Each structure stands twice: as C-alpha cells, then as structure tokens.
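What follows draws every value from the coordinates through simple rules; no lab data is involved. For clarity, every value in this text was computed on a predicted model and none was experimentally measured. Cβ atoms are built from the backbone, for glycine too; each structure is taken alone.
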Structure P
Amino acid sequence: MEKIEQKFTLAGKEILLSSGELAQQAGGAVIAKCGDTTVLATCVVGKEPAEMNYMPLSVDYEERFYAAGKISGSRFIKREGRPSEQAVLTSRLIDRPIRPLFPKFFRHETQIVITVLSFDKENDPDTLALLAASAATCQSMAPFSGPIGGVRVGIVDGKLTINPLRSEMIESPLDLVVVGTKDRVLMIEAAAKEVPEEKVVEAIEFALPAISELIDAQAPFISEIKVTAEDHTLEMQEAVKEHLGADLHKILEQDEAKEKEEAIEKIRAEVLAHFEGKFKQADLEEVFDKFLEKELRKAVLSRGVRPDGRKFDEIRPITVKVGYLPRTHGSGLFTRGQTQALTVATLASPGMEQFIDTMELETTKRYMHFYNFPPYSTGEVKRLGSTSRREIGHGALAEKALVPVLPDKEKFPYTIRLVSEILSSNGSSSMAATCGSSLALMDAGVPIKSPVSGIAMGMMSAPKSDTKKVEGIETDEKYDFAVLTDLQGLEDFGGDMDFKIAGTKDGITAIQLDVKIDGLSKEMIRSTIEKAKIGRMKILDIMLKGIEKPREALSEYAPRIITVKINPSKIGELIGPGGKNIQGIITQVGGKEIVAIDIEDDGTVLISSADSEVAKLAQSLVEGQTVEAEIGKIYEGEVVNIQKDRNSGKEIGAIVEFMPGKDGMVHISEIAPERIEKVSDRVHVGDQVKVKVLAIDPERGRVSLSIRQAQTQV
C-alpha cells in the first residue's frame with residue numbers, strides 16, 4: 001500500500017492524516033491524529049454481493065483502555081468487552097452520514113472499523129474518527145460518494161469555536177456536531193442548554209467552511225478503483241410497473257389514513273404473490289418500495305397531500321395522562337396519532353448512581369434514561385434480544401433533551417431513572433418518549449426548571465423545476481421541497497430526512513438529524529428549525545394542560561432524603577472499621593432495604609428512606625455518632641450502666657448516654673452534692689438524668705460528666 005501523509009491546520013490545531021504503514025491488508029486504512037489523540041479507521045468491502053434487500057454496512061467504533069493509559073476498573077473483567085454506550089453512540093454518529101452516500105442498490109458487505117489508539121483527554125476522538133472513516137472509505141473499493149467532514153462547535157467565552165478542547169467544552173452551553181459534504185449537511189447531533197433557534201442555525205452555518213477544509217484534505221486518499229454497483233432490477237421494475245398500473249396512485253388519494261395503509265399492504269402482498277418464482281422476493285420488496293416512495297413524493301409535492309391527509313404544518317391528535325401507574329414514583333403517557341410512549345420515573349438514593357468506566361471517563365451518573373422498543377409496538381413478531389443500537393441512540397437523545405432542565409444535585413440529591421416504553425409506533429417515538437419523560441418527571445415531583453417538548457420533522461424533495469407549485473412548497477438552489485411537521489411512518493419511509501428537535505419555551509436542548517439524500521441546504525435547515533419551534537410550542541401547550549408544573553410533594557412510595565452535615569474529620573468515625581458503625585446504624589433502623597445512607601467527602605450525609613420515621617431515627621443516630629459534645633453544656637440522657645472498679649468491685653460511677661450513640665462517665669463524686677457510698681443509692685440503669693459536660697479527652701474522646709453540677713446550674 002502506497003504511503004500517504006497529509007498535514008493541515010484546522011481552527012489552529014494541526015491534524016495529520018496518513019496511510020500505508022498500518023493494516024495493509026484492509027481495503028482502506030487511514031490514521032488520523034490531532035494532539036496526541038490518534039485513531040485508525042479501516043474499510044473492507046466484500047468480494048461478492050450479498051443476498052439481501054438493503055445496504056449491508058456496519059460501522060464499529062472500538063475504545064481501547066490503553067489509549068488513555070487505563071486498565072478497566074472492573075474487579076473481574078480486564079479485557080474490553082461489549083461496547084460502552086458512548087462507543088455505540090459514536091458508531092451511530094459515523095454510520096448515519098456515511099450510509100446515505102452509498103448507491104441504494106449496492107449489496108456488497110462493507111465494514112468500517114475505527115480503533116482509538118491514543119487519547120490525550122483534550123482532543124475528542126469522535127470527530128477525528130469520522131474524518132479517518134471517511135478517508136478510509138474513499139481509499140477502499142466502496143462506491144462511496146464522499147468524502148465528508150464533521151466538526152464539533154462549542155461556545156467558548158461567548159464565541160462560536162470549531163473543535164474546542166474538552167476542558168473548554170465544560171462550560172459551553174452548546175455541544176453541536178455537524179457533518180456534511182462541501183455544500184450540504186448530512187447529519188446534526190446537538191446537546192444544548194436552552195439555546196435559541198437563531199443561535200443554533202448560526203452555529204450550523206459556522207461549521208460549513210471547516211467541513212469544506214476537511215474534505216479538501218482527503219483528496220490524496222481517494223481511490224479511482226471502485227466496485228461497480230449496477231441496478232439489477234430494471235427488468236423487474238418494468239414488470240411491476242405494468243402490473244401496478246395506477247393502483248398505488250389511487251390508493252394514496254384516499255382520505256382515510258388507516259384504510260390507506262391497509263390497502264398499501266394488501267397490494268404489496270398481491271405483487272409478491274403474482275411474481276413469486278419469477279423474481280426474488282427481496283428484490284420485489286425493494287422495487288415495490290421504490291414505486292411507493294415515488295408516489296408518496298408525487299402526492300406531497302404535486303398535490304400537497306400527505307399520506308394521512310394532514311396539512312404540511314399539522315400535528316396529529318395528542319392526548320396526555322399523568323399518574324397512570326399507581327405504585328410508581330411518577331408516570332406520563334403521551335399519545336400522538338398511532339405513536340404512544342409510557343415513561344416511568346423512579347427516584348432513589350445518591351448511592352444508586354450509575355458507575356461509568358470507559359476509555360474516556362470514570363465517573364458516576366445521577367440521571368439515566370432508557371428506551372425500549374418492543375416488536376408489538378409496530379404489530380410485528382420478533383425475538384426479544386439485547387438492547388439495539390437504535391434503542392440506545394433514542395434513549396440517549398431523550399436523556400440529552402432533559403439534562404439541562406434537571407435540578408442541581410444540591411437542591412434535589414436523588415438519583416433519577418426514566419424508562420420509556422414505546423407501546424405503539426408510527427413515527428417519532430423518540431420525541432414521544434421525550435414528551436412523556438417531561439410528564440413523568442413533573443408527576444414524580446422532580447422540580448425541573450422547565451418542561452421539554454420534542455417534534456420530528458420530515459421532508460419531501462425533487463429536483464428544482466419551473467412548474468407551478470402547490471402552497472407550502474419551498475425552493476433552494478437545487479431542489480423544490482416540502483417540510484412536514486410531525487413526521488409519521490410512511491413519510492419517514494418515503495421521505496428525505498428525520499429531523500428531531502427538542503427544547504423548552506426558551507430554546508433548544510437536543511437535535512438529531514438523519515438524511516437519506518445528499519444532504520440539506522442552509523435554506524432547508526432554517527425552514528425546518530423555524531417550523532419545528534411552532535410545532536413544539538403547540539405540543540407543549542397540550543402537555544401543560546395535563547400537568548402545569550411539578551407536583552409539590554413526592555409520591556408516598558418515593559424515598560425521602562434527609563441531609564446532615566458533619567465535620568469531614570468525623571467521616572471515619574461514622575463509618576467505623578470496615579464500615580461497622582454505619583452498617584450498625586442501618587441494621588438498627590431496619591436494614592438496607594429500608595434505608596440508605598450515603599456519605600460524601602465534604603461531610604454531607606444523605607439519609608434516604610420511604611418511611612419518614614425511619615429516616616428521622618437514622619438521622620438521630622448519625623448525629624449522635626458525629627455531633628461533638630460541648631464542654632459546659634447540659635444534656636439529658638439515660639443511665640446505661642453502673643461502672644465498677646475491676647479490682648475491688650466497688651461502684652465508681654455511672655455511664656450516661658447523653659446523645660444518641662454518645663456516652664460519658666459521671667464519677668461517684670459528681671453524682672450528688674454530698675458524699676455517697678454507692679452510686680446505686682442515687683441512680684439506676686434506665687434513669688433519665690441531666691448531666692453537664694466537664695471535660696473531653698482530645699486523644700481518646702472520653703467524656704467526663706456531672707449530675708451534681710447540672711442540678712446546681714439548673
């Protein structure tokens with residue numbers, strides 16, 4: 001393999017692309033380096049086409065702990081296992097903009113593998129991985145219409161910045177990744193802290209010149225030798241077209257959406273049965289879908305008719321319910337058309353935070369959002385297996401949308417877990433999950449700063465023409481297009497994009513864009529974001545009719561958390577040797593199933609229990625072990641023992657527990673004003689007495705008490 005090196009500077013940082021030294025048997029192999037972050041991307045194309053009716057592309061992003069100089073924190077597993085959630089999300093980040101640039105009828109298995117070899121903890125490996133993957137795919141025999149480029153945009157010191165360092169991104173209100181070709185945007189992924197729409201559009205456009213620079217830098221890696229990708233279905237297309245006649249056109253003119261979908265499936269089955277034995281069923285499915293897509297596009301652009309009869313800016317009927325489940329801490333049911341999401345909120349003690357141990361991070365996570373998409377939600381029968389990449393991606397999107405509105409840990413120290421169950425799906429289930437999650441959080445009494453609504457936007461486009469256009473059709477330099485508010489299933493199937501936008505009344509919190517064409521223009525993006533805001537506000541108004549604000553009180557089944565502040569120097573004393581003291585308190589009040597006690601380094605003790613009386617008892621025991629006695633102060637306590645001399649057996653004093661878990665000794669001389677012979681002449685075990693603290697041994701912590709002086713002072 002020929003050795004190639006390309007050095008260039010982007011936003012003040014030097015980037016090196018090279019090939020020809022590593023992975024020489026791969027079809028394409030490119031190393032990308034920025035700072036000390038180094039990734040290797042390879043692309044291999046199968047020799048023969050596979051028997052399937054979709055593009056068999058797989059993208060895998062491989063984290064290596066050695067890249068960050070780490071060994072896995074797991075006690076038992078030291079080898080990298082299944083990919084982390086972040087690795088899955090990065091794989092999707094790379095897959096989504098690359099996939100649309102392959103011919104639709106290309107069937108050779110294609111595998112892109114990106115391995116992080118070195119990570120300097122400042123330069124993000126994800127955008128670098130995207131660059132290397134694009135260059136490696138261009139270098140391979142894959143018929144890829146690249147190259148592409150992708151950059152991260154943040155706001156540093158109030159200014160838009162390309163590929164900021166990770167330390168600079170900590171305070172940035174915007175984390176935006178934009179991927180595109182020289183003149184169009186292929187993918188957007190964003191997390192934002194209620195950033196106004198206008199600022200987001202500005203940031204997207206700000207990314208485009210840098211993307212162009214990345215594309216130019218890949219020129220030396222583009223191979224001219226490519227696998228031919230011929231459409232082998234031409235004969236089949238003619239036969240199916242003749243057989244269908246105008247049937248699809250007539251079906252799509254029907255008004256009733258459900259009857260329309262049923263009629264489409266009926267004619268699909270009839271076509272497959274008619275040509276059975278003559279053509280492959282998988283190829284027939286693909287050809288039928290092409291005709292359906294063409295007719296859907298024609299109906300929208302030529303007649304202004306959406307598959308379910310709605311106007312371009314019309315949202316499907318929405319209903320919301322809160323408190324749907326009786327024993328959960330919070331629940332929200334969000335139904336929009338045939339899409340239905342039930343989100344359930346669970347609150348727990350701080351100790352239930354998720355531990356994250358990846359190549360990039362070793363931290364904890366107090367807010368988790370999980371998304372489940374069972375086969376029955378689309379009326380299908382499939383084997384239930386492990387969580388899919390799509391489920392991970394949609395859960396992460398909903399989580400990202402809600403993070404900016406969560407209360408600070410100091411104000412609300414709970415661990416929060418949301419689970420969205422998609423019960424029915426006909427488009428935009430991730431945004432339904434986002435809306436349902438806002439409802440569930442408010443139902444649970446989580447004091448979110450503002451509710452979040454989300455919407456998915458679609459689009460149909462065709463090459464620009466001079467023909468008269470129906471109302472709502474817009475134009476850029478290349479296409480006539482229609483932006484469709486509240487994307488549904490058939491429009492997603494036959495359309496050009498799925499543009500999901502979530503946010504509050506004050507701004508955007510999350511974006512995820514996928515396209516099926518060669519990208520979106522600035523005009524398309526601006527129009528979509530403007531229309532999405534109008535749609536989001538309509539949805540938010542409906543949500544607020546279901547629940548206007550977070551409930552004042554938590555569910556009776558949710559734990560209550562009492563915060564106790566102790567001197568940090570007392571933490572060891574509270575925990576005790578091997579955790580003996582803290583476990584003793586937990587056992588005394590009912591066990592770990594009843595109460596949880598979490599201790600932070602600054603001396604904050606968080607006591608969690610669904611039983612308020614149990615929590616208060618645990619609080620008194622914690623305070624008793626850690627609150628320091630004051631010399632000269634009078635306390636009321638209980639005599640717990642009569643102390644005797646080991647040698648003579650004479651009574652020499654009384655042991656009094658004057659604070660929970662804290663006792664001291666009253667010498668016989670401090671029992672009464674006059675001299676007494678026996679302690680038991682005046683006090684007995686179980687007596688309640690007032691005592692004054694006389695002295696505290698600074699080394700042993702022993703406390704000297706006086707009943708006599710307490711009585712005199714009173």
Structure Q
Amino acid sequence: MQPPEPSWIARRLAAEQGRLALWLPVAMGVGILLYFQLRFEPPAWWALPALAPVPAALWLARRSLLGGWALGLLAAAGVGFALCLLHAARAAPPLDVPRGAVVLTATVTETDLLPEGVRLTLSGARWGEAMAPSPRLIRVRLRANDPARPRPGDTVRLRALLRPPAAPAYPGAWDFQRAAFFEGLGASGFALGPAEIVGREGAAPPLAGWRAEIEARVMAAVPGGAGAIAAALLTGGQSAIAPGDMAAMRDSGLVHLLSVSGLHIAIVMGVCFFVVRAGLALWPGFALRFGTRAPAALAALAGGAFYMVLTGAQIPMQRSFAMAALVTLALLAGRRAFSPRVLGFAAAAVLALHPFALVGPSFQMSFAAVLALVAAWERLRPVLARGESARPWWWLPVGAVVGTALTSLVAGLATMPYGLHHFGRVQLYGVAANALAVPLTSVLVMPAGMLALALMPLGLEALPLWVMGRGVEGILLVAREVAAWPGAAASLAPLPGWGLGLASLGLLWLCLWRTGWRLWGLPLIGAGLLAALLARPPDALAAADGRLFALAVEGELFVERRPGASRFTRELWLRGQGDEEGEALPAEGEAAGGRIRCTRAACTLHDAAGAARVILLRPAPARRGERPPPLRAPPEACGQVAVILAPEPLRGACPGSAVVDRFSLWRDGAHAVWLTREGARVLSDRAHRGDRPWVPPRPIPRGEAVLPPALTE
C-alpha cells in the first residue's frame with residue numbers, strides 16, 4: 001500500500017525546510033504583541049500554560065515537519081508572552097511623584113549635553129528623610145547658567161520640579177508611560193536652583209564617565225552643530241543636537257546616521273580588523289605560526305563590544321553587535337555569514353533581553369532595513385558573482401555608487417511603513433542624500449573619529465577631530481540642501497496598527513521564504529500601506545489636562561488652546577491627522593466651509609448635512625475678584641448633539657448627549673470622538689489602555705477617599 005500523497009502545504013514547507021526556523025523569532029514577537037494588546041495584566045502563573053507547548057514542540061519536531069513547525073510557532077509565541085510577564089514582574093512600580101518642588105539627593109549615572117545646559121540621569125533619588133532610595137531613574141535638566149559640572153558617580157543635591165511620564169496624547173498614541181515603565185524611568189523635570197555636588201559615593205556605570213568626557217572634548221574641539229553630531233556618532237547621545245539640525249537630518253532621510261547601529265559598528269570593526277591584521281603581518285614569526293585572520297577577527301569583535309558599551313548599548317547596537325558576533329564566528333568557521341539565520345538569532349536575543357523593544361520604532365525600523373538588505377543580497381549574489389574575474393577597471397567605483405544607492409533604496413522602502421505608522425512622514429529624496437553622506441561617513445568621518453578616540457588618552461585628538469568636524473559639516477550641508485528641496489518630507493495620515501501588521505507580515509513573507517510563493521508578500525505590503533485610506537482619524541480630541549481641544553474636518557485640525565496648553569501634544573495631534581500646520585478655532589465666525597461655527601460661548605461641529613454633532617463650550621471670562629460663573633450645557637443642545645466637550649466641570653445633567661468635561665479628563669485621560677450615524681463613539685485613554693502596571697490608578701475625589709482603619713478609629 002502506497003503512502004498518501006503529501007498535501008500542497010506539506011510540499012511547500014518541505015521545499016522551504018531550511019527557512020522554517022526563521023519564523024520562530026517572528027512567532028516570539030507575536031506572543032509579545034499579544035501581551036501588549038491585553039487590557040488587563042495577566043497573573044504570573046499564566047507563564048506556565050504559555051510555556052506548556054515547548055516540550056511537545058521539541059518532541060514533535062523530529063517526527064513531523066508540518067506538525068512540529070506549527071507547534072514550534074505556538075511554543076515560540078508562548079515564550080515571548082512569558083518573557084513579557086517576567087520583565088513586567090521584575091520592573092519596579094511607578095513612582096508617586098510629588099506635585100510641588102522637592103529637594104532631592106541622588107547619584108549621577110549619566111550626563112547628557114543639551115543645546116542649552118546639561119541633563120542629569122539620577123539613581124537612588126530621595127526627597128525625604130524617611131524615604132528609601134528610588135528604585136527608578138530620574139532625569140533632571142539643570143539651568144543653563146548652572147556652574148556645577150557633575151560627573152557620573154557624583155552625589156548631587158538640588159531643588160527641582162518633577163513630573164511623572166506623560167500619558168498618551170490621545171487614545172492609541174505612543175505610550176510614554178509604558179516606555180518609561182520598562183526602561184526604568186520614574187520621573188523627569190527641571191532644576192529650580194543650582195546643583196550642589198555633595199560627594200562621590202556611587203559607582204558610575206561602565207564607561208559613563210568616559211562617555212561624558214568624550215562628549216565634552218569633542219564639542220570643545222568642534223563647536224556648533226557639527227560638534228553635537230560628531231559627539232553623537234562617537235557616544236550615541238543625541239540630546240545636544242539642535243532642533244534645526246535634527247529636523248534637517250530627519251527630512252533628508254539621514255537621521256539613521258545619528259543612531260549608531262550597523263553602519264557604524266561595521267566601520268569600527270572593519271578598521272580594527274585591518275589595522276590589527278596589518279600590524280600582525282609585520283611580525284613574521286607570529287603571522288606564520290598562528291595566522292593573522294583569527295586574531296584580527298577577535299580584536300575586531302572586542303572593538304565592536306567596546307563601541308557598543310561606549311554608545312550606551314542601544315537596541316540597534318545590540319542587534320548589530322549580535323549579528324557581528326555571529327558573522328565573525330561564521331567567518332572563523334568558514335561558513336556563510338551574511339544570512340537571515342544570523343538576523344533571526346539577533347532578533348531572538350534582543351527580544352529576550354528587551355521584549356518591549358518590539359513595539360518601538362528603533363527595533364522595527366532597524367530589523368526591517370537589515371532583513372530587506374539580507375534578502376536582496378541573497379537574490380543578487382549569484383548575479384554579481386558571474387564574470388567576477390573579467391570585470392573592467394571602472395566596475396569598482398561604479399559598483400560602489402550603485403551599491404550605495406540600491407542599499408538606501410531597499411532600506412528606505414523597507415522602513416517606510418514603520419515611519420508612516422510612528423511619525424506620519426515619508427522622506428522622498430533619501431536615496432540622493434545617502435549616496436553622498438554615507439560614503440563621507442564611512443571614508444572620512446568615522447575613521448577620523450576612531451583615531452581621535454585612540455589619541456584622546458595622549459591628548460592628541462585635536463587634528464583628527466578637526467578632520468571629523470569638516471566631514472560632519474559636509475553631512476550637514478547635504479542634509480540641509482536635500483531637506484530644502486520641494487516636498488522633501490511629506491506628512492501623511494499614519495498607518496493604523498493593523499495596517500502595519502499586514503505590511504510587516506508581507507515584508508517577512510517576501511524576505512524569509514525562498515521559493516516563488518514569497519511574492520505573495522507584495523500584495524500584503526500593498527494592502528498594509530493602503531490601510532491609511534481606510535483608517536478614520538477622530539472627529540474631536542480633548543487633552544487630559546483640559547487645556548487643549550480640537551475639531552477635525554476632512555483631515556484638517558482646528559485647535560482651541562487655553563493658557564498652559566502643551567505644544568508637544570498639539571504636534572502629536574497634527575501628526576495623527578496627517579496635517580502639517582493646523583488652524584486655531586475662530587473667536588467668532590465660521591471655519592471649514594461652515595462646518596465649524598463659533599461664538600464666544602461655544603464652537604459647534606456640523607456634519608455634511610448641516611446638523612450639529614459636537615459642541616465645545618467656552619467658559620465665560622470671570623470679572624476681577626469674582627469666581628467664574630459655572631459652566632452649563634445649553635438646554636436646547638441636550639439630546640440634539642452627540643457630544644458636549646467642556647474644559648471645566650459641567651454643572652447639571654445633559655440627558656441624551658455624551659459629556660466630556662474636566663472631571664472626565666481628570667479621571668480617564670485624553671478622549672477621542674468618532675461621529676457615527678447613530679451618534680458618536682467616545683473613547684478615553686483609560687478605556688483604551690485598560691488596567692496595566694504602567695497605567696496610573698483612577699484618581700479618587702477627596703470626598704470619596706477611604707481612610708485607613710487606623711485613622712478612622
């Protein structure tokens with residue numbers, strides 16, 4: 001009896017057998033995403049059922065290709081989910097930050113130069129005699145004229161105003177509180193007086209003092225914007241870069257040069273490799289007996305590890321170093337190094353150490369760019385290998401220029417969905433800018449910077465830093481010129497999360513498979529990019545502090561700002577709508593072709609048929625020495641409009657209409673409103689995020705607070 005014919009999917013998977021393991025890190029990421037999509041915090045024991053498929057997957061992997069792979073994906077997803085539970089359980093709870101100014105004592109762990117002043121990262125902070133040292137870090141910006149120059153390891157005392165991490169600007173926006181929870185940040189603020197160095201009791205983190213010293217020397221030798229960028233390339237700190245220079249780098253598509261990652265570590269390790277190998281070649285006895293390739297590779301790996309720690313071990317650097325380590329080991333073993341397996345191992349390693357990194361733009365854009373480049377190299381390598389010995393003299397320079405342009409094009413296309421999702425912007429001339437700036441960085445800027453680092457202990461870094469500064473000025477010149485071209489950076493409506501998921505699945509399908517069905521990823525990528533056309537932004541927004549409101553008409557945002565309103569929140573709102581500038585609501589009159597009508601008492605948003613749908617009330621100005629009159633909804637509006645927005649507590653009931661007033665914003669955070677045929681859908685930030693460890697508990701009014709039993713007796 002003949003065995004049954006294998007199914008179509010079994011034949012496909014058999015043809016892709018060498019690529020099946022590449023999907024395990026992807027499944028691990030799916031488990032991490034599942035954890036962050038929950039609206040409640042799972043108990044720790046959920047890790048046990050999440051890890052239950054692991055033994056069965058290991059047993060079945062040798063017996064059934066299809067079943068073992070499917071169960072392996074489930075097991076990898078469970079591992080990702082369990083890792084999130086572990087990291088969340090180990091994280092310290094958020095800080096209860098006092099509202100007023102405090103005098104705090106803490107140990108400096110990092111110093112970051114700013115365009116004006118210095119920012120300190122503090123550990124073990126205390127602002128009370130009986131207070132235990134804070135388990136979370138605190139960042140404080142010193143005054144620009146502060147004469148103190150604290151170093152990592154110093155103990156400082158200063159008077160500061162602290163604020164906890166900000167809540168999302170609107171439901172579904174980037175969650176700063178979640179990021180701070182997993183990064184160990186508890187609060188940030190600014191100093192109200194000079195800082196006082198009271199001792200040096202703490203131990204600085206590895207190389208933190210060196211990093212601060214390098215930044216100071218670089219910016220002293222290379223003044224201006226070029227110095228800030230040169231320091232960023234050597235130490236990874238971008239805080240000193242002026243906003244104008246950062247905007248030019250971003251709009252020209254060169255901002256990736258500031259995030260030390262694959263390009264930088266490749267240059268560092270490449271220079272180390274060739275310098276050490278050339279030096280060992282001058283020692284004939286050693287070279288003939290042991291060879292020069294292996295020692296040079298190990299020296300390059302050590303140099304890359306040092307550079308990673310020096311620059312703060314950021315996520316792109318961890319990915320790059322993990323790949324570089326595997327590439328080095330593969331070269332020493334005589335195996336093919338530049339492969340998706342190396343990238344898959346690096347992704348799994350980074351996710352195991354930092355599961356939260358998956359939802360951030362750094363991880364997503366870094367891995368997407370490298371994955372696309374590895375896949376493109378796999379397809380082009382056989383073509384480029386043909387006729388390698390008979391190439392003309394002009395092949396090398398032309399190939400370098402074309403290769404740089406193709407690299408920029410492939411990486412730019414791969415990262416475009418992630419840039420649209422997180423930033424709502426697309427750089428149109430990145431290929432041209434990178435074709436000039438990347439060779440300048442590789443040939444001049446980074447080698448000069450490495451030479452400067454090597455000569456700093458001898459105090460001889462001035463000349464190489466001068467050369468590095470001239471190269472950075474050339475990069476800035478390219479960035480400013482390209483950013484000034486018409487339409488260099490277009491603002492578009494951001495991709496929704498499900499659209500980014502589709503585009504990511506399409507990119508993975510296209511790059512991880514090897515046979516013809518990989519082309520199925522192209523329509524998935526297209527569908528993900530078109531998701532922005534189906535996603536509908538909110539029709540009205542209200543900030544959590546009640547100082548900023550907005551009404552939207554056909555993608556154009558009209559904003560009402562009260563004193564003290566956050567400019568940053570307004571920028572995030574505009575980015576979420578794909579709007580460049582936005583407009584202010586008129587004091588009186590109409591806007592958006594009559595869709596918005598304003599009086600001194602209120603602004604009303606009408607639908608296309610002319611019916612009033614949303615009313616934004618405006619408090620009446622108070623007379624001097626008198627309390628402002630209470631804010632009440634117009635009786636004729638109740639039940640006739642879907643939503644009433646109020647920057648102050650609304651007095652009296654308004655049946656038939658949803659009310660979002662100052663109390664609603666205080667309790668549940670920012671609100672977003674989508675108008676429907678039946679009325680409106682109102683979503684608060686608290687309802688969107690749920691009950692998670694990084695979400696502050698719902699505040700309790702004083703009259704409803706419950707005293708402890710000891711105080712009630």
From P, Q, which structure was distance in nm of label points 7 Å out along Cα→Cβ at positions 118 and 574 = 3.4 calculated on? Q
State the single structure among P, Q that was used to calculate Kirkwood radius over Cα pairs in Å, giving 29.7. P
Thinking of P, Q, which structure, once mean count of other Cβ atoms within 10 Å over residues 374-381 is computed, gives back 11.8? P
Using helix-only ellipticity at 222 nm (-39500 (n - 2.57) for each DSSP H run of 4 or more, over all residues; to 500) as the calculated read-out, with -15000 as its value, let me know the right label among P, Q. Q
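With distance in nm of label points 7 Å out along Cα→Cβ at positions 14 and 438 coming out at 4.8, pick the structure among P, Q it was computed from. Don't jump to the answer; show the numbers that get you there.
Working: P: 4.8; Q: 4.1.
The read-out comes from structure P.
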Out of P, Q, which structure matches 7.2 when distance in nm of label points 7 Å out along Cα→Cβ at positions 174 and 694 is calculated? P
